[in-house]
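Read-outs: derived from the displayed coordinates by stated rules, not from any lab. Values in this document were obtained by computation on a predicted structure and should not be read as measured data. Cβ atoms are built from the backbone, for glycine too; each structure is taken alone.
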Structure P
Amino acid sequence: MERTTIENLSSAGKRVLENVERVIVGKSSAVELVLVAIFCEGHVLLEDVPGIGKTMLARAVAKSLGCTFRRVQSTPDLLPSDITGTYVYNQKTCDFEFRPGPVFAQVLLADEINRATPRTQSALLEAMEERQVTVEGDTRLLPRPFIVLATQNPIELEGTFPLPEAQVDRFLMRVKLGYPTKDDDHVILQRFRKSTVIDELTPVITVEELLALHKVRQDVAIDPDVERYIIELIHATRAHPQVELGGSPRAMLALYRTSQALAALRGRSYVIPDDVKYLAPSVLEHRIITKQQSHLRGQTPAEIIKEVTESVKVPVEDTPALEMEH
């Protein structure tokens, strides 16, 4: 078997991107960020107003990967067992048998996750972090890869249960789609006025390829100066005067791994500082907690991360090294 390379990962990423863009118009950056998380086998929180295409994006990505896919519509009456599964009495065998829930899929779409109760939300905690679930004292491993794509509407608050910090921190990245442009809206009207293209999508990579590409991502090189840059960014969030809780070690590792994946997707075997700076908002914004007075003044995590990325010095190559290259 031919050794999987950075070129393979980049090529696979382009195929998935092109496939998803048959359905999702004008959102290449958002799709790329989702692919970054997938190549790290990380979970993604898709957050934006209704009707933007969050659920459609999740479905399109799942169809493109060739993974088993299940969808859970979160509601206040959804029970933990509705996600993890439960034991059911079989009259033929006179014994209880386990019926797995939708969490036993390789890609799980948790739609409107903030409409589920905290008890049900917590049922996903073990699954997202440990890749296993425990039901009635029995621990069962989940399939690999296991990726949760969750959506939530940040505007509508009635009947919702905000995700606790521990739950939010399980998401490798938070991705926002934003409204399409006028030109994109025109394309959407032309493309979807008769049918939904989502039903026509077919897988463009296999599960085996995806698992192999996870290992390729780990081989992407990060210079010690770039590693220090990641550490400086994390510590700058902790030292910021308006931040109550800054980036954790998990946040630092998330920024490290996603930088490797982005570099590989863009065809490079090494990470550059711009990779880290580009990913910082999606990786860090949902992980920091601002102080109460900052929150009352309307200062958002997005503004704080922008301040941090602008204040921390970006490492540059030494002039002699550049001269040697030329």
Structure Q
Amino acid sequence: MWMRHYEAPCEPPPWVVGGHGQTLWGHLLPSRAPRISGGRGYAPREIQLDDGERLLAHTSEGRSGVCVYLFHGLSGDADSDYIRRTAAALRARGHGVWAVNHRGCGAGAGLAWRPYHSGSYFDLAAVVRDGRRMAPELTHVIVGFSLSGNAGLLLAAKEEAGRPDALVSINPPIDLATSSRLIHTGLSRLYERRFLWRLRRAIHRRVRDGKTKHAYHIPFLASLCELDDLFTAPEAGFEDGADYYQRCSSQAHLKHVHIPTVIITAADDPFVHPEAFERVEISNLVHLHLEPHGGHVGYLAQKGLGWQRWLDGAIVHYVNELTGSMG
């Protein structure tokens, strides 16, 4: 698939060193984008899922003929900084936006019992089906970050009903077992501790409210791999963490992607290494943008004497390229 490559380089500021610097500063620096939940121009919408549970999306109409669904990563929600920035950038170009909370996340807490995970492509499909029912004349595009980027790739390869017209996948962990191992090594354990702190709190609330199959206890020093073994796998119906990783990694499915797709990832991502993409066959409908710098959803770039968020411009560019190529 041909499209114009996003040519602006993500040249990091001098104070951002390596992939860890990109990842840490990218998440620590505040965003000026407005909140989405309860924000001006957004309307809440509950989406019914096939199993009777519900998701909560915050919807904003556009004028471009394009609706973009934003799905957050692990332990995030629809008000995560990167979702707010992306939504603001897309709305400024006239696109409609649905910022979606995964099961039990953000303002949607309490609407679902089952956990979301990196293989939850069926939830993404349910949201797109709902959007098509409301506006079948629009072009429907998913932008998925990290965990949701992997789920989006599974949807693009495996699911027909609810498949979007196009996909942008940001730093997807296409080999879940390897990413879980890498996040438990070196400085990456800082991100792991942050994820686990948030996830343990969410699991504790679910157990307290009687919204789990068992009274799970996640040890304070557990790894992400151990959490998936102890909670994600049994709660989501997998045999164990290894079974979850094997069944929900999109790596082996990239050759089957059936819709125009862009994958944006960075060569210095601490736990999604570029080798994961080099050793598999990829559909000719996939445009792989491998940026030398950016870390994991960081992408801080030099701008004059200051800095800017490179990823916001890249996403807008590729959404416009994908939708323009379909007329």
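General remarks:
- Structure (P, Q) behind the derived value 1.19 of Cα Rg over 2.2 N^0.38 Å, for residues 42-137 alone: P
- Given 124 for volume of the Cα convex hull per residue in Å³, calculated: source structure among P, Q: Q
- Ranking P, Q by mean count of other Cβ atoms within 10 Å over residues 98-105, the structure that comes out highest: Q
- Given 4.5 for distance in nm of label points 7 Å out along Cα→Cβ at positions 178 and 210, calculated: source structure among P, Q: Q
- If mean count of other Cβ atoms within 10 Å over residues 106-113 is computed and equals 23.6, the structure in P, Q: P
- For the structures shown (P, Q), percent of Cα pairs over 25 Å apart, for residues 122-289 alone is largest in P.
- With distance in nm of label points 7 Å out along Cα→Cβ at positions 50 and 114 computed over the structures P, Q, the top value is the one for P, the highest of the group.
- Among P, Q, structure where helix-only ellipticity at 222 nm (-39500 (n - 2.57) for each DSSP H run of 4 or more, over all residues; to 500) as derived comes to -14000: P
- Origin of the derived value 1.00 (FRET efficiency 1/(1 + (r/R0)^6) of positions 218 and 282 (r between Cβ atoms, R0 = 41 Å, to 0.05); candidates P, Q): P
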